[in-house]
Structure P
Amino acid sequence: MNEPLITVSHLGVTFDDASGDLEAIDDISFSLHDQEFLCVLGPSGSGKSTLLRVLAGLLAPSTGEVRFHGQNRIPKVGLVFQHANLMPWRTAIENIKLPLELAGESEETIKAESEAMIDLVGLKDFSLSYPDDLSGGMAQRIAIARALVQKPDILLLDEPFGALDALTRERMGTELLRIWQSTHTAVVMVTHSIPEALLLSDRVLVLSARPGRVILDMPVTLPRPRQEQIRYSTEFIDLERTLRESIQL
């Protein structure tokens, strides 16, 4: 296999707390390859979001390092949170344009790239709609489009569907799968949903209770492309059982 896109080595993060030091994650090591989709599971407080913040360059690790293509530097990342955090005074297409505008791209490039991206997420007919007029699922698709329009090295997703109802969440999982299969951007996604992780990912990383340590790094052997019906297969159910048994509540 080619050199990893990201190599995480012996990563640890400790926060200063009123009652003393709080160790969030400890001695985490793993790699991520180009075009790979990795999901991170674990109980609440296991440091999943902390890990994502380190990968995004928003938080310096206390110990260990993150290397990008073998170098000690931060990759270009797109980051999507549980809430879409769209600018309410900008239309859907204007929200998508924002990273390109901040990067100083030409008007021609901004127009072409943003229109291609809103078409990819299936919301071309809502280009001129404001966030308040979009459903939760639509808003998250716009947030994903905004993150992808800058062509990041890695897309980081922190519980992007956690605020949605169950049915919308399932539909959004299918939509994300479709979008990823079109772009093949490397992804690290934090989720609490085991079925969601299995439907989407190439590998699942399971963290222990705090401090978060890797207790399972499991390849997802389900064939691609994947459809919703794969949730009912014997192989899917067996993998789901393995993940459930590994998670320490």
Structure Q
Amino acid sequence: MSAAWTGPVLITGTDTGVGKTVVTAAVTAAAQAAGLRVAVVKPGQTGTATGDPGDVDTVTRLAAPLTGRTLASYPDPLAPLAAARVAQLEPLELYAAVDAIREEADKHDLVLVEGAGGLLVPMGLRPSGEAWTLADLAVSLGAPAVVVARAGLGTLNHTALTLEALDRRAVPAGVVIGAWPAEPELVHWANLTELVPHLIGALPAGAGAMDPGVFRRSASGWLTPALYGVLDDWRAWAEDAG
């Protein structure tokens, strides 16, 4: 996994709240520092009724991608398909999402597509009326996936299940730890050792609260060359981050 990924790249996670948006921002910052034109696409944004910034807004604040685009927004904080049904809004159609992402790929070197929740969360509907997931989007695009995982207890099983689901679909994948704690415990070190064969990045806890200038200058140090970073020594990185 030494060659850097280009074209559409999906950002998914083992769960909700694992740090997908901040990881998306970090990859954006590192890739743009390397001279790439980067677009960020959020197929389905939910929970807009709160008035809080959306995920594309957060990525834009931290990393200022060339293009930021949300394809569908829904008021309730639910899975996108459920949120569309509750609000009686049109669900996002799979091939409309594929076409929109390919349109951005024609104009950018890298298109980061951030999902909602985990890999198999229902995102919208196919023309047949069946639900589709981010895994289906990865297959349709022929794109690799970044799996954002937790550092603590329970992450090994969730990460293995997500990687297995991607492998069964022949989707290349790597793992990024979304938030490495400032004071790591035994479980964090043990999990880091187990995840190293799959790791292509790890962010320190609180990275999303950094000054955007500091965030952009730091991002490449959290990622491996697959994601336009320079990280190659996990033990030294984790000790410094902690």
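Each reported figure results from applying straightforward, stated rules to the coordinates on display, with no laboratory input. Not measured: the values here are computed from a predicted model. Cβ atoms are built from the backbone, for glycine too; each structure is taken alone.
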Name the one structure among P, Q that Cα extents along the principal axes in Å, for residues 82-217 alone of 48, 30, 26 was derived from. P
Matching task: 8, 35, 38, 17, 2, 0 is the computed value of P(r) over Cα pairs in 10 Å bins from 0, in percent. Pick the structure from P, Q. Q
Hey, distance in nm of label points 7 Å out along Cα→Cβ at positions 34 and 186 derived from one of P, Q reads 1.0; which structure? P
Thinking of P, Q, which structure, once mean count of other Cβ atoms within 10 Å over residues 58-65 is computed, gives back 21.2? Q
Computing distance in nm of label points 7 Å out along Cα→Cβ at positions 10 and 194 for each of P, Q, the value 3.4 comes from structure P
Please compute mean count of other Cβ atoms within 10 Å over residues 90-97 for structures P, Q and give me the label with the greatest value. P
